[in-house]
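Throughout, read-outs are computed from the coordinates displayed, never taken from laboratory work. Since this is a predicted model, take the numbers as computed values, not measurements. Cβ atoms are built from the backbone, for glycine too; each structure is taken alone.
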Structure 1
Amino acid sequence: MEDPRIKEALLYEELADGKVKCNTCERHCKVGLDELGFCKTRKNIDGKLHTLVYGDLTSLSPNPIEKKPLFHFWPGSKALTTGTWSCNFDCPWCQNEDISKHPEKVGKGRYVSPEDFVWAVKQYSLQGTSISFNEPTLLFEYSLDVFDLAKQEGFYNTYITNGYMSTEALKLLIEHGLDAMNIDIKGDKEAVRRYCKADVDKVWNNAKLAKENNVWIEITTLVIPSVNDDEECLRGIASRIRDELGEGTPWHLSRYYPAYRFTVPATPISSLEEAFRIGKEEGLQYVYAGNVPGHAYENTYCPFCNELLIERYVFDITKYRITSEGKCPSCKEAIPIIGEFWR
């Protein structure tokens, strides 16, 4: 009986001598016969590239959309969230290393068909899907099938991603119903090259392409001491968000804790507050602090009159004051919110 988790990949080229070139992400790995690509989830089998993780899921969890974090997209709603194994980045501080840094677990997850996944969204009365936990691009083919079925049922589709999928892959995700992405910007060009072995400009290019195609974008930066917490780096990220994605694009500044191979002490809250100040100075209208439960910077304030609009505690909305017309109740300025507040 064939393993449903092993499926021919959609985006690859056949090269000489039985090699193939994977075009799923911006690494564009050239993979020899019986070899694996960088992510360890794609294998050259008989001269054809295959994904080994189609529907090979590590968990299924109904998550608040605020957990992604997506603060301006269907607030208060919940998405059935899943992921698989491994990653196409090499971050030494990975907060999900139990699934993303153990490619030997590939094939040991629970197989869930796209039909059963979307059935579960309906069964639990959820509002959408989210491919997350590890890098969702590794579930690319599965995502397309899930997105198609979800759209037929009226659900939204989201990706929580490092943004390193290929342009071709991103366009297909959009065509199949990708509605929103939270994209990690892990630092400046040198930090991302050094620690993640990647080119951050390609991430920015994907963010812009998605934005141009009406995908809702929010940006997250895990603020890590000695890596990306200096003013020059943070100001550079904030200014690029403003100039390339727009001043209304939310920026989440998340607190780092020691994990995987990185032992630098946790980010001081004062560093997040300084990053918040920098973001606001650079003209960003919506800047948030994450992993700091109860902090005032978890909330949404009107950028025009500073009225408290959405009060949050961790992933719960405790107060929602944006009008049904999507405006601040005090100054009547429009506030960017995609979808209704799911009460």
Structure 2
Amino acid sequence: MSIKDRLQKLRQGLAEKKIEAIFISQPENRRYLSSFDGSSGYLLITPQNTILATDFRYIEQAKIQAPDYEIFPAIGGIVDWFPQLVAELNLTKLGFEAGHVTFARYQQLSDILNKAPSQLRLIPVDGLVESLRAVKEPEEIELITKAVEISDAAIEYIENTVHIGMSEKEVAWEIEKFIRERGSETIPFDFIVASGPNSALPHTKPSSRTIQSGEPVVIDIGARVGGYSSDLTRTICLGTPDDTFPKVYDTALRAQLTAMATITEGMSGGQIDNLARKVIEQVGYGQAFGHALGHGIGLASHESPRLGPNSADKVTSGMVFTIEPGIYLVGWGGVRIEDAVVMENGKVRAISKAKKMGA
């Protein structure tokens, strides 16, 4: 799908909401709608206009990456250039990204408009572009797949490299070096390498703790290709595991495989989450699974759809998301197993291929 097709869908969504135009500030949405990946800039999209406002540092880049956009030089602070940006467009309702714009920025924009002679009003819009991004085009799935392949290779590499006595930080750095050398752009999130009791903390950071024999080690990594992210988690054990490890690992794995085999198109995120959660609850670990089952991946490492309790997000063909059940026992450690999947022909297909213990 071309940028023009994406813009057409966006304009249809705006028309349904009876909003004339939208001011895009969220970086991933900006890139999705324009291909511009500079770190500073805004889009203003009306039924007739596509304008990219950015400062001097990115003007030439914007001309190359967003040839269908009118480039507006954003000189000075937003109070200096925003009035000029909207002055001649004859708008009365301007949507803004309520999930991204801070209250302070909203007040600032409102003050600017209140001082202007026009009747332009700001209208909050939430999730409109994100809902378009949730359904991936074939080219997007291809880029995610390339990122996943790098992550898969990194897991294979580290499993052959890690040894008892290495610190979590050393393992994380080995993985990051490997991923960058394999062609990944900047990593999409801070990697997690958590050993022993630290692995009971779902989003802890790598520490100086050294890996011991027989304990769980949770490794959560991702790569980025063409702006698109992967997200992969494996739990390993060096040496002989204790009696708890196989029970916890097998439960998490069965929960994941059950969900992946049972998901069908049209299910809600809440229903999908429950597929895996029931498996974990039946073994008595329900209270130890405290996060959602999964999330979409794409230009952001976490995006729509959300697969968690009470989520009404529906999964449809073309969506790419993670399935990542986890069990965390304070004082002992944790197990999380995460794969990226794509919804195709009514069912999910696993994209990630990194081996799992016992699978």
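Compute percent of Cα pairs over 37 Å apart for each of 1, 2 and report the one that scores greatest.
Going through 1, 2 one by one, percent of Cα pairs over 37 Å apart is largest in 2.
When distance in nm of label points 7 Å out along Cα→Cβ at positions 102 and 190 is calculated, the result is 2.0; to which of the structures 1, 2 does this value belong?
2
Going by Cα Rg over 2.2 N^0.38 Å, for residues 46-109 alone, which of structures 1, 2 comes out largest?
Largest one: structure 1.
If FRET efficiency 1/(1 + (r/R0)^6) of positions 134 and 254 (r between Cβ atoms, R0 = 30 Å, to 0.05) comes out at 0.95 when worked out from the coordinates, which of 1, 2 was used?
Among 1, 2, the structure yielding 0.95 for FRET efficiency 1/(1 + (r/R0)^6) of positions 134 and 254 (r between Cβ atoms, R0 = 30 Å, to 0.05) is 1.
Determine which structure produced the value 0.95 for FRET efficiency 1/(1 + (r/R0)^6) of positions 198 and 294 (r between Cβ atoms, R0 = 41 Å, to 0.05), calculated from the coordinates; the candidates are 1, 2.
For FRET efficiency 1/(1 + (r/R0)^6) of positions 198 and 294 (r between Cβ atoms, R0 = 41 Å, to 0.05), the value 0.95 is produced by structure 2.
Taking volume of the Cα convex hull per residue in Å³, for residues 118-205 alone from the coordinates of each of 1, 2, which one would give 179?
Derived from 2, not from the others.
Of the structures labelled 1, 2, which one yields -7000 when helix-only ellipticity at 222 nm (-39500 (n - 2.57) for each DSSP H run of 4 or more, over all residues; to 500) is computed from its coordinates?
1
If Kirkwood radius over Cα pairs in Å, for residues 166-261 alone is computed to be 14.1, which of 1, 2 is the source?
1
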